[in-house]
Structures are given as structure tokens and as C-alpha cells.
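The next part holds the structures, each set out as C-alpha cells.
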Structure I
Amino acid sequence: MKLSYPIATPEVRAAILGAKGAPGEILPALRDAGYAAIEPFVGDPDAFDSSEWITAVQRSGLAVAALGTGPVVFDHKLTFTDPDASVRRAAVARAKTIVDLAARLGTQVNIGKLRGDLAAGDAAQTNRDWMRAAFTDVCAHAATRGVVVTLEPQNRTIINNLNTTAESLIWLRELALPNLKLMLDVFHMDHEREDIPSSLGAAREVLLHVHYADTARRAPGDGDLDFVAITRALRAVGYDRAITVEIKQEPDVLSAARRSAAFLLPLLNAS
């Protein structure tokens with residue numbers, strides 16, 4: 001397993017649970033702190049010079065673990081279940097653009113809040129149909145580009161659907177899309193009172209990415225989660241991919257990144 005850290009691509013305006021800044025400064029600092037990969041959070045790949053940015057990433061020697069899509073929602077207010085059909089179409093088109101960027105980077109695309117909330121009552125089924133159609137469309141495009149899409153369960157204070165690992169596994173089985181897999185964030189899992197090792201075991205066949213954060217989104221080791229047990233459970237299911245640390249940037253980005261790496265690297269490197 002290798003350690004990854006979130007960064008914002010240059011056009012992102014919203015705050016993220018990761019680093020923002022010039023790639024020439026942020027990337028070497030993360031590498032020197034012990035990170036082997038990054039997880040860029042992207043809002044609009046057409047709003048910055050992606051070729052120049054990709055060159056900077058490649059020069060850093062850091063792998064790209066996944067592309068996050070949160071800024072599409074926070075900065076551009078696009079979701080798959082928006083009541084406005086033109087907004088839904090724009091959300092799908094933006095997701096496809098991010099898939100194209102992922103293809104250039106040889107990585108996957110994660111969809112969390114971009115899927116959108118469901119309306120109350122009878123309208124919920126219509127929203128769910130919109131969401132199903134969007135995932136199907138995006139995954140079909142991703143398949144032509146050799147890209148995998150991952151679904152992220154998020155807790156009920158963030159979104160009102162697919163909050164748990166169990167619910168998300170049912171959704172994946174219903175859609176039956178070969179390139180739609182799962183990523184899990186232990187912060188959300190803990191918030192939903194999941195038995196984290198058991199959920200990791202249940203997801204083992206489709207688990208392609210993991211986020212670490214302690215309680216209250218603190219750096220691992222600063223809260224109540226048992227990362228020794230969680231890491232042991234990942235190792236038991238054969239997980240050998242990246243783990244992204246998505247936490248509050250306290251007291252500042254590099255302090256948070258260094259403290260997390262100092263705590264986690266011995267766990268990840270243990271035999």
C-alpha cells in the first residue's frame with residue numbers, strides 16, 4: 001500500500017480537505033514527506049492548462065491514485081439528480097471530461113457528492129432513475145477510454161443516498177456495470193456506525209480505493225479510530241493500492257500531511 005494526499009487542480013476555488021497551491025511547490029513537499037501518490041480534486045479540466053499541469057505531476061515522480069469530483073458540485077453546482085435537465089446534462093458532460101483527464105493520467109475517477117441527493121416522496125424514484133442513467137452514460141464513456149469509475153458511499157450528513165457500504169454494494173449489483181467499482185472512506189464508515197473491518201471484507205471484490213481520516217476529520221492518530229485494525233483488515237482482503245489521507249488541514253497543509261505520514265507509514269510498511 002502507498003500513501004496518497006489530496007490536492008486541488010489549479011482552477012478549484014472551494015476549500016478541500018487537502019493541499020492547494022503551485023504544483024512546483026506542493027508536489028515536492030508531499031514527496032519529501034513520504035507520499036508516493038496524489039489524489040487531485042478537479043472541477044473543470046478545461047479551465048486550466050492540463051498539459052502543463054500533467055507535466056508537473058509527471059516530473060514530481062508522484063503517482064495519481066484517483067481523480068476526485070467534489071469541486072464539480074462545490075464550485076459549479078452540478079449533480080446527476082438536479083431538477084433542471086440542462087444541469088444534469090452538464091454534470092454528465094463534466095464527468096466525462098474528467099474521465100478524459102483520468103485516461104491521460106492512467107487513473108480512475110471517483111464519484112461521491114456528484115451523484116446528487118434524492119427528492120422526498122414519490123420523486124425519489126425519478127431521481128434514482130436519473131442517477132442510474134448518469135452512471136451508465138459516464139461508465140460507458142469511461143469504458144472507451146479504459147477508465148474505471150468508483151462510487152463513494154458518504155454519510156447521511158453529506159448526502160441522502162448510498163450512505164453505507166452495504167447500500168452501495170447493492171447499487172453496484174443492480175447497475176452491473178463492469179467498470180463501476182467502490183471506494184471507501186473510513187470517516188464516513190465510522191459516522192454510519194459500520195464495522196469497518198467487516199465492511200472492507202464485504203467489499204473486497206470491488207474495492208479499488210480507500211480514504212483515511214480519523215474522527216472529526218482529524219489526522220490519523222489524533223482521534224478514536226483504530227488504524228492498526230483497519231490497516232490489518234485491508235491487508236487481509238489483499239488490498240495493495242493507494243490510501244488517500246483526506247483530513248482537515250490543521251494547523252496547516254504541510255503540518256497535517258507530515259503528521260499523517262509519520263503515523264501511517266510505519267503501519268503501511270509493516271510486514
Structure II
Amino acid sequence: MRFSASLLTLCLASVCATTATAADWSDNSVGYRFMPSTAEPGVSDKVIKNVFNFTHTSGDKLGTNQFSIDLLRSNGADPANGGGGNGAQEWIGFYKRSFSLKALNGRQDDYGLFKDVRLNARIDAGAKNTALAPQPCKGRVGASVALPVAAGSWDLGLDLYKETNHDGIQKKFVTYDLAPALSSSWSIPIAGGNVEGFVDVVGPKGKDASGHSTRTEVLLRTSYMYSLADTGLRLGVGIESWKNKSGCNKDFQTHCSATTPMLLADYKL
């Protein structure tokens with residue numbers, strides 16, 4: 001599959017952003033997750049996916065950077081366009097920059113109930129080699145708060161969300177309406193490992209390329225990752241639940257929602 005120009009731009013932007021300010025710390029990891037029962041709008045069968053990931057996280061005196069990219073490989077139930085029965089391949093990546101108000105203000109104490117308040121900007125992009133040929137580009141700006149957990153982290157955020165995408169069936173790009181987006185992410189140490197994950201809720205964003213109204217999209221992904229001593233390797237189990245994927249309207253499309261178990265592994269570089 002041809003590497004999309006939008007995703008290449010995302011990668012270059014993330015490299016520039018992470019090198020513009022000297023990082024005080026950084027982490028890099030590679031990961032894998034197996035999902036045996038995912039859904040794709042309009043695809044009648046459950047789709048098996050193997051997902052390979054690279055994630056970079058770093059911090060400086062003003063806040064944090066995060067860059068993550070997934071390569072998803074589907075089985076034949078989700079066929080590539082003209083692929084002769086081969087499953088589709090998809091790239092999805094994002095870059096997120098967060099600024100800490102505590103750091104910007106030189107503040108030492110908390111903000112009432114919250115450990116910190118952050119200003120966030122994020123861009124997502126991707127491409128998939130199916131007949132639909134999606135090429136999403138998503139922008140988000142907003143704020144989040146760090147909740148007062150005793151160990152680990154738990155954030156809650158609110159963004160303004162804007163998306164453009166391509167529809168290969170209708171043979172056109174569509175620019176969606178501005179929509180609200182709620183998000184929460186967590187990483188809590190428990191019993192030699194971490195309970196971690198996120199939930200993302202994107203409100204209705206207008207009409208899709210076929211003229212159908214989109215619906216509120218909810219993505220939940222959570223897992224327990226067990227650390228193997230000092231090897232840098234972690235193994236885990238989890239679930240992914242997606243409702244109204246990509247804003248899919250079940251009155252006009254099928255298989256908009258699904259929940260799948262996950263097997264996961266990652267390795268800190």
C-alpha cells in the first residue's frame with residue numbers, strides 16, 4: 001500500500017516538534033496486538049486484525065510529546081481493493097503536543113482537585129487500501145486535567161474536533177462539521193503490571209459522503225499489561241469496543257459496532 005502523503009507529513013511534523021525543544025526524558029517502544037473479532041462498516045464478517053505499533057513519548061520543561069503509528073493487517077474478510085482475496089492494510093498515526101499550565105506558570109501546588117491542567121493539540125492521519133480508500137486527517141485542540149490518583153496517571157479532556165476524509169465509493173473527499181470530543185486515558189500500576197487504556201467519544205460531525213447523518217462514535221481500548229522483570233517486555237490481555245465506528249449510521253450501514261478481546265505485547269527500546 002502506498003504510504004499516504006498526509007501520514008508522511010504527520011511523521012515529519014512529529015520529528016520536527018520533538019527535536020525543536022530538548023527533551024528531559026524520552027521513551028520508545030514497539031508493540032503488537034491481536035484482535036480476532038473486529039468490525040468494519042459494510043463488511044459482513046468479523047475481521048481478524050494483527051496490529052504492529054511504534055510509540056514515542058518525551059517530556060521537556062513545558063510539557064510532553066507523543067507520536068504513535070499503527071500498521072493494521074486484516075484477514076480476507078476485509079479485502080484489499082483488487083487484492084485477489086488478500087486482506088487490507090491500514091496505517092494510522094497521530095502526534096500530540098501537551099503544554100502543562102503548572103510548568104508554564106512555574107506553579108508548585110495543584111489546581112484544586114486536579115494535579116495539573118494541560119493545553120493540547122493533536123493531528124491524526126492514515127490510509128487504507130480498500131475500495132472505500134479512506135484517508136482520514138483529523139485535528140483536535142482542547143484541554144485536559146490530571147485527576148488525583150495515588151499512583152500512575154488518569155487524564156480527562158475536552159477537545160474541538162475537525163475531520164476530512166476520502167470516500168472511494170462516492171469518489172470524493174468530505175469535510176465534516178466541527179464536533180466536540182471527550183477523552184480519558186489512564187495508566188495505573190497494579191500487581192506487577194499496569195491497567196491502561198483510553199476512551200474517546202466524538203460527537204456527530206454532520207453528513208458523510210453519502211449524505212447520511214453521522215452518529216456519536218465511542219472507542220474504548222483497555223488492557224492489563226504485566227511486566228517481565230527487567231527485560232523491557234510486557235504481555236497483556238484487553239478489550240477493544242467500538243460503537244458507530246467513524247460515525248457510522250446503522251440505519252444505512254451494517255456492522256458499525258463490535259467488541260473484541262485482545263492479546264498484546266510491547267517492548268521498551
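Any read-out appearing in this document is the output of simple, stated calculations on the displayed coordinates, not a laboratory observation. Just so it is clear, the model here is predicted, and its values are computed rather than measured. Cβ atoms are built from the backbone, for glycine too; each structure is taken alone.
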The value 24.6 for mean count of other Cβ atoms within 10 Å over residues 62-69, derived from one of I, II, belongs to structure I
Note: log10 I(q)/I(0) by the Debye sum over Cα atoms at q = 0.14, 0.15, 0.23 Å⁻¹, for residues 46-109 alone at -0.58, -0.61, -0.90, derived from one of structures I, II, originates from structure II
Value 19.7, calculated as Kirkwood radius over Cα pairs in Å from one of I, II, is from structure II
Value 0.70 of FRET efficiency 1/(1 + (r/R0)^6) of positions 198 and 254 (r between Cβ atoms, R0 = 30 Å, to 0.05) was derived from the coordinates of, among I, II, structure II
With mean count of other Cβ atoms within 10 Å over residues 78-85 computed for every candidate in I, II, 14.1 is reproduced by structure II
Candidates I, II; helix-only ellipticity at 222 nm (-39500 (n - 2.57) for each DSSP H run of 4 or more, over all residues; to 500) computed = -2500; producing structure is II
The highest value of relative contact order in percent (Cα under 8 Å, 6 or more apart) among the shown structures I, II is in I
Structures I, II compared on mean count of other Cβ atoms within 10 Å over residues 54-61: the greatest is II
